[in-house]
1. Cα extents along the principal axes in Å computed as 74, 64, 56: which structure among I, II, III?
2. So helix-only ellipticity at 222 nm (-39500 (n - 2.57) for each DSSP H run of 4 or more, over all residues; to 500), computed for just one structure, reads -8000; which one of I, II, III is that?
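Any read-out appearing in this document is the output of simple, stated calculations on the displayed coordinates, not a laboratory observation. Computed from a predicted model, the values in this text were never measured in an experiment.
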Structure I
Amino acid sequence: MPLLRKPRDTTASTPPRAHWVVLAVVLSALALALGVEGYTHHLYGNSDYTGPPPGASAMVPREVSHGGPIINGGAGPGHRTAEPRPKTIALTFDDGPDPKWTPKILQVLDRHHVKATFFLLGNEVAAHPEVAREIVADGHEIGVHSFTHADLAAVPDWQRRMEVRESQLAIVGATGQSTSLFRPPFSSENNALDDAAWNVVRQAGEHGYLTVLTTRDSQDWQRGDIQQILRYSTPHGSQGQVLLMHDGGGSRADTVAALDRLIPVLQDKGWRVTTVSDAVGTGDPMRPGTWSDKAAGTALIVALKASHVVLLALTFLLYAAAFLTVLRAVILVVAARRHRRVRKRGWGPEMTGPVSVVVPAYNEELGIEATVRSLLDSDHPVEVIVVDDGSSDDTAQVVESLDLPEMVLVSTPNRGKAAALNTGISLARYDYVVMVDGDTVVEPETVRMLVQPFNDPLVGAVSGNAKVANRDGLLGLWQHIEYVVGFNLDRRLFDLARCMPTVPGAVGAFRRSALDRVGGVGRLTLAEDTDLTMSLASDGWRVVYEEQARAWTEAPATLGALWRQRYRWCYGTLQAMWRHRGTVFQRGAGGRFGRRGLGYLLLFQVLLPLFAPVVDVFALYGLVFLDPSRIMSVWLAFLSVQMFMGWIAFRLDRERAGALWSMPLQQFVYRQLMYLVVIQSVVTALAGVRLRWQRMDRYGSFATSREPASVAD
């Protein structure tokens, strides 16, 4: 299987790049889908806002402002208008179709044998095409009412044309019929037309539309009582009317009830209630749509439904991610506090026997002296075995020149870190082996604290507390926070749950007999420390965390170096998880590790980061199309949880909490980088690419000093 290939069987010097193109395409498609969904449902909406007050009307022709409510605003010097016949009411409905209220209104109309004209919103037609088809099937007329209920007088020409055209396409796609009737949102009577609104009417006429204004407004959008709707809807005299009501845009219960009472009243008074075209005497405004319009309309409806599905899926993922984040925070904090109480009990009689320390070194000349000296300054008896793994610099010469007692230098050809560790283990004289990286400086009590848990005969390995030494810059601070808040809180939880997946290569201790049982350090993955730990757990050994065994290590100082390090870690962890997947089905300690440890890693370190960029895209969507204050509130709540976790973790680790000031910035840059590392690693693993070992650059942070200068506490 691809995840099991050895890291040194390299056939490609760089990982594949095609998946970044795929990721960009996927995120772009998501952004497009969310943009469409946001534009059609959240940018304007179907509110009861009545539009801006009228402006100047010098350009509105007198024959229009004083004419009938049906306007042909086409090109030419004259503009024709028409009005319904006397004692005739053109019954019209705006803002639908609505899946709840439109069918109820259709039932009322059918019961009274009345036809009406429905001015439909394109986005609602796309969302509920079956309701639009029902309107047409019942013999009613339909007209265009824009796509999103935007104020067409206030938008650019291109957007105005798009609003009308897309609404027409949605109608054709849903019903197979096109229409020549049009009503702009927020329109009312002729004398309310200003220059901007007239421009909308004129452009609609140039495209073959008849604009239908109103003469009576039922005011049902006011959410008044039924009597008020009846009062506003009942005409005086005998002049023909165009009555405005609503079948969408909110609750229309009062509209349905008022309509059921209004129609009989009007009919009893001799009024004929009918459609716009019948009231005016024009020809049928509806005709079969063209083949191309039907295809385009169907595609539009499919695209809009797909964007809605995407939004629902992202909403679910957002809630799931938020739930998992909060759940993880609660579990980690509770576990960390309990772990601290448990560890205060100690491990029993003090372990005083000597310990072998193995230091694998490849091109470590800048820091190896500080590492060796710190080990030999331990308050516990040690022998130090430095294995120079074919360094091309002066690592061996630096170590040899120290000429320190209880130190052994072994030079081997370059065969990798795992081979170097196995060489050191084979030369170790004692029952307990501490492994320390060549860029790590330990404190005097570190080795002593590491070996105390071996009082428990079930303990096979002990994880130390690795800390970032070069934390002066912003990148160093972010890694410092990650080590304290992320890695160490996780290790406390893993310790309590007895499912520790990794003893860090920077500092860890092992029972020699446990190492012999699992065959030493494996070479099948790039994360040899994780693979070794999982092998021990699979074999039934307990792996614990000793927070007082502190060691200071160099962290990457550039984004490029950080990427290479974390890419290797993540890819190697995936390899190790795949190798040890069988532990999920084991019994006993090995099965406990598989189900708890691997399950936790899969959920929180693989799946959650994979979906995180999608959640960030959704957050941007919310800032643009939803209430930004709500989105910011959610983000601040999330940040508060992170800050609380950080405060707890820093307190437990006895670190100064001042570094947490950089955590908000960490969410914008560092967190995104870690997500991309996981994505890159997963794609590389699935593609079966053999990844080279990517060694981190050394900066000589420790020089020859025994403690990092940046550590004052």
Structure II
Amino acid sequence: MAEQPVEIIWQPSDARIQASRLYDYMQWLARERGLTFDDYESLWQWSVDHLEDFWASIWSYFDVRQHAPYTRVLDQSVMPGARWFDGAQLNFAEQAFRFHRDGEAAQRPAIMSRSELRGLETMSWAELERQVASFAHALRDMGVVSGDRVVSYLPNLPEAIVAFLACASLGAIWSSCSPDMGSNSVLDRFRQIEPKVLIAVDGYRYGGRDHDRRTVVAELRASLPTLEQLIIQPYLDPEARFENAHDWHALVAHDVALSFTPVAFDHPLWVVYSSGTTGMPKPIVHGHGGALLETLKGHALQLDLGEHDRFMWFSTTGWIMWNSQIGGLLVGATVCIYDGNPGYPDLATLWRFAEETQMTFFGAGAAYFTGCRKAGLVPRECVDLHHLRSVGSTGSPLPADAYRWIMDAVGDVMIAAISGGTDIAAAFVGSCPIKPVVVGEMQARGLGIAVYAFDDDGQALDDAVGELVVTQPMPSMPLYFWNDTDGSRLHGSYFDTYPGIWRHGDWIRITPRGGAVIYGRSDTTINRHGVRMGSGEIYAVVEGQFDAISDSLIVDLEYLGRASWLALFVVMAEGVSLDDTLRAEIRDAIRRQLSPRHTPDEIVAVEAVPRTLTGKKMELPIKKLLLGMDEENAVSRDAMANPDSLAFFRNYRPAVA
């Protein structure tokens, strides 16, 4: 395609380039490996052409703590099934505690936090280590050993970070859901991995409203047959207690030394969930070593984070960005966490938090920045942001106007727009502190990540929109899906379109500058305001619980910078009509049982849901049709059981502004 006009909105100064972690790494390569590169693109090309040399250099440059050395970097370059760093023994949590352990450094802040229920709190590195050691000791006394599953139903509080690090230190396997998720969604996830311990909160506050979750916790406890221990963090009500449950405060009161259980590079660290279009959410397993190496590389070299940074990426505990937030500790940064509604009491809430923590890196979902722009907010006029060096955005494409708003309303900052996923616990494409920022464009492909745009025939595209693929293995790719004994679910999720090549499900264009533009999802997983959910989960509520609805189809119309617009099409049972009361009941059920972020913007009655000859809902073809693709290219009528159903969708126009 013809090159579009380039609008460079930010240019790193020579001083910033030379102070960056990436520049230091390049100097290290020249000094230690005899490798010199003229620019980032030549460095990236080397990193994917010489995959083993690159990842070995990351291991050495970051001086990864190990209990046993690796015997080889990569057994063979295949996907799926690549084995990385055979023989290595390490522990993810140990890397976080290599910083600030002695003297005055131990009193530096490790976590700075605020919530709608709590004021600003600071936890020092010494206190973080003490609490992690104590909680690990308590878990060990409960019989938790390496490989056991510990699950969390906690808000974005310091306690969640303490619990995760303690779990990881033992080699136990962590999994987390946010307490704004209903019991159905949580059980669909946790039941699959058979947890031994549940850590839960009694309730939380969001948008000024209290949400008691004790009934949900009781349901989780009763519905998880493998559960042996319940730990309660009394948050909404300090006096909250459960029968035969442990109180959080007692478990972090022990005075013991912190120790780490050495595990293999590919020992499971956590289970995260990425929903498919039908069926149960997929439980994705990542390993200690892969998550560690990719986070070190991504946070230090791409995001330019280090020991003197204060780092926030606003998230809930049910989003992969919460895991990424913890990664700041791996490079010695202070992590700044906020729990609550970022728009309550107004959209300046997070910016005030940035001021009081002297934040250097402010990350959030793209929808948040768009909301700030539409509200006419100018943060630099109402708070002091002189410490801020970078603003990160993810979850959905950042519109061009939001780039300009950040530069005008926030300040002279690197705009670190990234795109990755729960699937790899990393960013495929994102920021680069030594390159300029172009409006509407992510700066670079991640080092060691062979990202390309493919056409339908599996050919790489030059400056044209295609499927986002990865042609070489990554250390942080999933080890497996839990209970996927033959690997068929894993293979079907990523490798069935282009054999041996990862297809992620995004539309992407690689620009002549080596940057990238993401145009939205090419599959039917709904990435709604940075929280992913499969359409099948929504259908289970809409069709399973409402007798008035006989069929449904949900489509997210986020594409080419358009604001997310979630449209739910419903087929009514005979003799029943759709009214505002039923619309409200549907939205309320989805909000309570699944996620408030996935409540439909519009609910519309239709005569029929388009289906294939085999009875499958035609979500992706209808999405393409609604986004403007001509019918001939969007839909194969010959493959449809009810082609007449297309008439409504051909003429439908969403009510989005």
Structure III
Amino acid sequence: MTSSRKSRRSRKPIIRRALVALGALGAFGIALYAFFVLSPVRLDPAASHASVEKAMAQLKQGNASAARQSALDAVRSDPNSADAHLLLARTQLQLGEGVAAEAEIKRANDAGVDPKLTHHLLGDALQLQGQNEKAIDEVEKTDPKFRNYGLRIRARAMTALGNYADAKECLEEAARIAPRDGDVWTDIGRFRFTVGDISGAIAASQRAVELDGDNVDALELRGELVRTQYGLVAALPWFERALARDPWHHDTLIEYAATLGDAGRTNDMLAATRKALEAKPGSPQAFYLQAVLAARAGNYDLARTLAEKTGGTIDTLPGMLLLTGTLDLQEGDTEQALGKLQALVAQQPMNITARKLLAVALLRSDAARNALDVLRPVALRGDADSYTLTLVARGFERIGDRDIAARFLDRAAFPGRGGSGAFSADDSLAILGAPAQERPNDPTAVIPLVRGLVEAGNSGAALARAQQMVSDNPGVPGAYVLLGDVLMVQGRSGDAATAYKQAADLRFDEPTMLRLVEALGDAGRRGEASQTLALFLSQNPVNLAALRISAHWQLVSGDYDAAIVTLEGLHDRIGDGDAALNADLATAYAGAGEAETARQYGEAAYALAPGNPAAADSYGWALYQSGDDQGALELLQKAVLLAPRHSGLRWHLAQIYAEMKRPNEARAHLQAALADPLFADRGAAQVLLGKLG
């Protein structure tokens, strides 16, 4: 054995003994640290009390997030402080943290707080966790001095369980006990919002803010209702006012981010969602909003990744079903998409976008008849879009009925759409009448019956039902919309406009705006219609439907430069695949004298939809403006052949015939155009007709 080997052997015991010694010293160090940190000698009850006082002041100022941190500091300073644990639970309840609050309530009880004094808080924590029955049982034990709080929690639980009558009684009693309590009025406003009483919710939210201007929940609710009543832009200051009191309030940050995104302020939306993730790491709502943002930008891989980060906690919510169903369709996972979209349509049967996506999934699954059933209520509307009508046509082709398919393709190709009338009913009057008879004051039961009566041609009975529903539900915007729909069917557009305006005073959303604009236009009140559209766009600056109407009106009025700005903005968002949009751009650029750009857009529109008379017209008119009379003539002849009753197409073709010195043909088309009472260019056409002799 060599000396070096002996040397290594002799060193091993020495190293081992050194490591053992170091380990012992480390353990001693940890124990010493624990002694000094955790020993009762290190507790600081005075600091804990100061933190409790600070947290209470912050709660009073509406800053629950800061109060929670101060309460945590109090608990750390004195883990045995019952006051600190109880206050921490209160802050967590205000921030919607039910699980954490339940644990802190139990710690407060262990530290000496009488459980009889915390039943209302424990009920609140259970209700936040969705354990509504347990919450009700718990608040039944509430000490009389906290009865008002217990009534509020019972009302929330009953609302979640669908027992609205009991919930209403609890809130009415709470308001009698504490008529100047901002929390009570906030809960009343939230309840009324949930049951559709928008007018009552607005009044309650205003009362809550008047009583307690620092109440973040009240300010957030006010923002939601202002968003419903007036629009996105008007709501933002209310969310900002709430965040000025509690900058890290997660739920308010989510509402603020969603509103910013819908208003087109995507960078601000992203910043708000990131802050929400800091306030609540792993927030599924924040990841959902980021996924929506990614999907809108066309980054579907990122959208899927972000949607997966929600962890399945919000998968059954309508927005999430729509997003993930769309992503599944985009990826080709039809079966997954079917399940989600069917669930969404079941939740929201009047969601037209959901119905169209579900129909696409069904067609891909060779379930054409099911797709037709889903699309029927949409396709029967006068304002059914060309995409819906094309889907219906494809469905009829799949089942071998090519004649009906051709009719729907003709409707899809026709330039222009009908009015935004009532959503049609799926069931017979007998089926629809049963729930309406059982619940005559329930809008969800009566509305389908009224729509069924309209479809059956019994507009008199429908009007009586609709008027009764407005009388029974004066704060429900849907009641006024329904009344307006019936009046429109009867041709009473002026009266319908009045009903729609009453609905818009409560809920100024896209469907109500479209109806109001149409009714005002039909009633000859174009100025009011323009003001309504302008007001809606001021609050919803990136709304596609409103921007399309605005662009159309700009084209009709000859304001081509403004139309180009509007249409190019739409083109940036929608892309190149919309034939109607390309056709409108061709018309706008032709009107502005930019013939080459007009020709390019016209060619793109015609390539996408050669059977669409509007596309043929826009391309032909662009060629005419660029000097290609023969090419323009062929396209305009085709457009008129496809839509012979459209006076605008006749007018264009007449001008081309006149330019080519073919007066007889020009005269014939001018006379056909002038025979249409709705023809817009009557004056110019009469002048040209006079020149032709």
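1. Label of the originating structure: II.
2. Source structure for this number: II.
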